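We did not get these values from a lab; they are worked out from the coordinates using the rules stated. Fair warning: this is a prediction, and the values are worked out from it, not measured in the lab. Cβ atoms are built from the backbone, for glycine too; each structure is taken alone.
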Structure I
Amino acid sequence: MASVPAPVLCLACGHENIAGVDACAECGHSLVREEHLEGEHGHNALTQTLQVLKPRRPECLPRSASLAEAVTLLKGRNVGCVLISDAQGRLVGIFTERDVLYRVAGLIEDLDPIPIESLMTPRPTTLKITDTVDRALHLMGLHGFRHVPLVDEQGRPVGIISFRDIVCYIEESFARTP
């Protein structure tokens, strides 16, 4: 018989939380052990905004683009995803290297006539540049994402972050800690 992990008590309000959650369900206080995650100048590395990751400019295509254009862009720019936008520049989808492996490779020979819109993931989950690193990490872990688009208030792509960006940032934060 498997043992059930002990609940985690919130230090702010005393609420019992399920083991493994990052924030208290009652008050929202972080349950991450901050003393192990402090970066430069004593700031908690995971509660910094996504700006600290220096997000890359996203590679974007219009929804009218072909599968061939998307694959060429992925290969040519050596990126893990392409963002798909509408005529107003708003994000409407994402096409990733994982999509190429599972939806294209060995299944589709002529990429030119296939619209990217038919293979993209519509309405992808997004974050804003003002969201925190821990929020992005939680989202990626929860859904298995390797990339998360960053959008502005109008839903236009302004950046892209990857799981690798977060890992490198955390690694650098630990390296700077005395």
Structure II
Amino acid sequence: MAEEKIIMAGFGGQGVMSMGQLLTYAGMIEEKNVSWLPSYGPEMRGGTANCAVIVSDKQVGSPIITNDATAAIVMNRPSLDKFEDDIRKDGKLLINSSLIEKKASREDLTVFYIKANDIANDLGNAKVANMVMLGAYLEITKVVKVESVIEALKKVFGPAKEHLVPLNKDALEKGAEAVR
């Protein structure tokens, strides 16, 4: 891994920011150089939310990703429409096909269709769709270890929400299975 530049996007409330934070924390745990740049639409819940995450072996010069993302994880249709063109040629596009019926329009990307909401519902909690997508992304890129994300989860959630770790771990695993 030299450098991964990931755009994560969806509706407010889909866990896009937490997905980005967890990946960033996991990179820090592995002593990689990281940046996390959140961007919110005019309204929080229901509005579009996205973040740019960079995980690199070298220093990160700028947290801004413009037209050179190595990957995008899109949770809803407006995010697909907005960010598909920001991925570099031969990049990866992960589409939440539970909510997005449209196919990718570019031929020069490797595209993965993941039924994240369906998988999350099968696990008994719709809120872990973001973790399903993150699990798929980690399986494809190996940018950080799943164990590092679990470690980051414990730090971010704290002891009060430690009971959610097994569910999130299962969601990461199911996401990885979806792209194997």
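State the single structure among I, II that was used to calculate FRET efficiency 1/(1 + (r/R0)^6) of positions 14 and 126 (r between Cβ atoms, R0 = 25 Å, to 0.05), giving 1.00. This figure was derived from II.
Taking Rg and Dmax of the Cα atoms in Å, for residues 118-165 alone from the coordinates of each of I, II, which one would give 11.5, 31? Matching structure: II. Sorting I, II by FRET efficiency 1/(1 + (r/R0)^6) of positions 30 and 86 (r between Cβ atoms, R0 = 25 Å, to 0.05) from high to low puts II first, with the largest value. Name the one structure among I, II that helix-only ellipticity at 222 nm (-39500 (n - 2.57) for each DSSP H run of 4 or more, over all residues; to 500) of -11500 was derived from. Checking each candidate, the match is II. To which of I, II does the computed value 21, 20, 16 (semi-axes √(5λ) of the Cα gyration tensor in Å) belong? Matching structure: II. Sorting I, II by distance in nm of label points 7 Å out along Cα→Cβ at positions 22 and 110 from high to low puts I first, with the largest value.
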